[in-house]
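Below are structures written as structure tokens.
Coordinate-derived values only; no laboratory data. This structure is a prediction, so every number in the text was calculated from the model and none was measured. Cβ atoms are built from the backbone, for glycine too; each structure is taken alone.
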Structure 1
Amino acid sequence: MDLNKNIKIISECRISGSKELNSIIDLGKQPLANSLKKTVDENELKYPLSISFCPKSFLVQLDQTINKNILFDDYIWLTGTSISAKNYAQTFSENVVNKLNISKSEFIVEIASNDGTFLKSFFNKGYKNILGIDPASNLADIANKNGIPTLPEYMNSDTANNIVSKYQKAKIVIARNVIPHVSDILEVIKGFTILMQDDGYGIIEFHNAKTILEDLHYDSIYHEHLFYFSIKSITFLLNSFDLFPFDISYSPISGGSCVIYFSKKNKQTSYELMKAIKIEESSGINNFLAWKEFANKVFNHKQKTFDFINSFKNKKIVGFGSSARSQTYLNFCGITNNEIMAIIDNNELKHNMFSPGSSIPIISFEKGMKIKPDIIFILAWNFKDEIIQSCTNHGYKGSFFIPFPNTPYLH
């Protein structure tokens with residue numbers, strides 16, 4: 001396969017068009033984070049992975065764009081496999097209903113709705129007029145079988161026009177943790193403007209760049225994540241389409257995310273959003289020098305990981321959570337099946353596969369516990385409480401190695 005056909009290197013900011021891009025960090029050549037292998041020695045392509053900062057839009061962004069069909073046509077992350085995500089789905093729908101005071105007859109659309117877990121939380125509250133859109137046909141099939149109507153489509157202006165024609169305009173359009181993945185982002189935001197009623201609302205949830213910077217979440221940098229938004233940079237994007245943020249809430253997903261509420265009309269800005277903007281301004285997140293310091297800390301973190309791994313010699317180490325973000329961390333640090341015997345994952349679609357690059361076998365919880373590890377390496381550290389609870393409930397008495405946020409530590 002021709003590597004150059006799958007990748008494009010950007011020469012200008014993805015949202016402002018500015019050609020002034022300041023390089024932050026290069027994480028080397030990496031396999032695609034969700035390209036699990038069927039055999040340990042399967043050939044795999046590796047692509048450059050680096051990020052830059054645009055001083056015009058204040059956007060931190062990936063320098064590379066991988067063909068979206070390779071990344072998303074058959075997707076292996078299932079929202080419904082995470083207890084934390086399912087619990088948050090209930091909180092999310094309650095927040096939306098309470099903040100926006102919507103009637104149960106209103107049309108609600110979710111972009112990149114995955115297996116329908118979040119729309120199901122609205123459905124269970126009596127909101128039956130719902131529709132999901134997800135490009136992964138395998139996930140759309142699961143959602144439809146579970147009674148959540150879902151179209152296997154990419155979101156763009158054509159899809160938006162087709163939905164309006166076939167159904168109606170939506171009172172609420174939701175995009176949770178997807179906007180940072182979208183290569184044709186301007187088309188997607190244009191789709192919002194087409195799909196939203198004039199008095200409707202848009203909701204975008206995104207992994208907060210402030211959290212990435214302050215808590216050193218460099219494991220969230222991988223080829224699917226093209227954008228690392230701050231409130232300021234996402235406001236720049238929305239304003240360019242005459243969309244106006246007016247409120248904010250927070251999410252535990254990805255170790256700390258923001259949920260921005262916006263409309264076509266310039267509504268009064270909430271106290272919560274004004275406060276968040278002030279905190280962000282004082283944090284330095286929209287300053288290039290802060291991101292260069294971030295890069296220095298990343299290399300220090302890599303060294304600390306090496307030091308821990310070397311101290312674990314002759315110990316049985318099993319990972320937990322073969323998440324996409326864990327692949328960046330493992331491959332950047334050069335951790336392989338020589339250091340970690342196997343990775344437990346609750347997603348059955350991943351069992352009997354091997355992690356990309358590091359070639360670590362992925363197994364079920366039951367098989368992982370049978371190994372009787374000395375140390376459980378929590379790769380999906382943003383679900384650490386859930387993972388620790390599961391392991392201790394099963395009688396595990398060993399240590400947990402938790403790599404993030406900031407400094408790696410033993411628990």
Structure 2
Amino acid sequence: MSAVLYTFFIVLQVILLFYLLIPTFFLVLYWLKRLLGRKPRTWGALQLENTKEYSFAAIITAHKNLELVPPLVDSLLKQHYRNYKIYVVADACEEVTLHFDDPTVIILQPPTALNAKIKSIDYAINHFVEPHDALIIFDADNLVHPDYLAILNVYFNRGYRAVQTNMLPKNTDSLMARLDAAGNLYYNFIDRRMRMELGMSAHIWGLGIAIETALYKSILYQNFLGGFDKKVQADIVRQVPILAYAEDAIVYDEKIDSGAALEKQRTRWLYAYFKYFRYSVAVLWAGITRFSFNLFFFGLQLLRPPILLQLLAAALFFLINVVVSPTWAWYWVGTGVVFVLTFFGIVASMTRNKEIVNALYSLPLVLFHQLRALFNMKRATKAYLKTENSKVVYIQDLLNTKK
């Protein structure tokens with residue numbers, strides 16, 4: 001192996017080691033701060049003087065099925081905050097029978113099927129009945145805590161223009177749902193909670209994201225099939241000092257409950273990673289040219305391959321090094337052990353639900369379905385791969401189970 005090729009081989013390995021070990025750094029830092037008595041900073045409970053009551057537009061994107069909309073609307077109507085409107089976009093719904101006596105709720109039915117979340121959001125914005133300072137994007141299967149909007153109002157009064165809220169599981173009644181919830185807890189920790197604690201921008205989900213209306217309108221889309229959150233965060237993070245994370249503003253999301261649903265979801269995610277790769281590079285380059293560590297680190301993390309691809313690459317490097325460099329082969333064995341222990345440690349640190357922690361022993365099942373999703377990725381270029389949801393649960397019932 002030539003010197004240049006070997007150097008390139010080492011560089012690739014160092015980059016992958018960085019991605020696999022940064023969660024360990026965050027976990028160690030998290031527990032060091034706790035041992036020193038430092039708690040995470042949350043502002044939702046703080047009372048500010050001369051607080052402005054921001055006008056929020058809660059946009060619910062429903063596609064072909066309105067069954068789950070009433071519980072979400074119910075949870076929004078039970079907010080301890082009143083300056084908001086709810087816009088339900090009933091896309092491709094043959095019969096819209098929803099009716100709410102509260103004027104806060106506006107039902108919108110596009111004349112032709114939009115078949116894209118981005119288009120549904122734009123449709124709602126174009127039909128606002130009044131100006132709104134910020135909009136919040138929800139999926140139909142979501143629920144929100146009664147303090148949700150009041151907490152968001154505090155964050156916006158603190159000067160944040162984009163705030164990702166804390167997504168927790170609405171259901172953990174099956175193995176797949178618990179594994180899905182475990183994955184969310186892991187990514188919440190490394191991509192949101194610890195970033196916010198360190199004063200860096202957080203990644204967003206495709207739901208529960210509150211954005212200043214004018215800021216959202218500045219984003220231009222050219223592709224409408226999947227992964228809109230990748231495009232949103234790549235543009236927003238370059239326009240705001242910090243893309244914030246509000247851990248105390250809770251949105252509940254339905255977790256998948258079957259292998260088939262997992263494959264469809266991961267197929268969509270894998271496709272979005274490659275489709276928006278150039279936007280990740282743009283964020284990284286912006287960090288370099290602006291001398292901004294926040295943007296640079298954000299860009300690095302956007303470029304981070306999905307866990308399945310990281311593990312496959314690590315296994316390949318291990319096999320090559322068995323022949324090329326046995327010392328590096330042992331590095332990969334150690335890294336693999338540390339990564340698995342870190343994953344367990346993060347999930348165990350973020351939840352008291354023992355069923356979710358115990359479900360981690362079935363993680364190979366998730367990797368199997370992700371591998372199948374990788375080979376089915378072309379499907380995402382041809383169809384709107386929507387995750388099907390069916391859990392009709394009301395917020396009061398959910399909160400009662402958590403007491």
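Things worth noting here:
- Which of 1, 2 yields -10500 [helix-only ellipticity at 222 nm (-39500 (n - 2.57) for each DSSP H run of 4 or more, over all residues; to 500), calculated]: 1
- Value 0.20, calculated as FRET efficiency 1/(1 + (r/R0)^6) of positions 209 and 353 (r between Cβ atoms, R0 = 25 Å, to 0.05), assigned to which of 1, 2: 1
- Structure from which 5.0 was derived, distance in nm of label points 7 Å out along Cα→Cβ at positions 89 and 337, options 1, 2: 2
- Of the structures 1, 2, the one that 16 was derived from, the read-out being relative contact order in percent (Cα under 8 Å, 6 or more apart): 1
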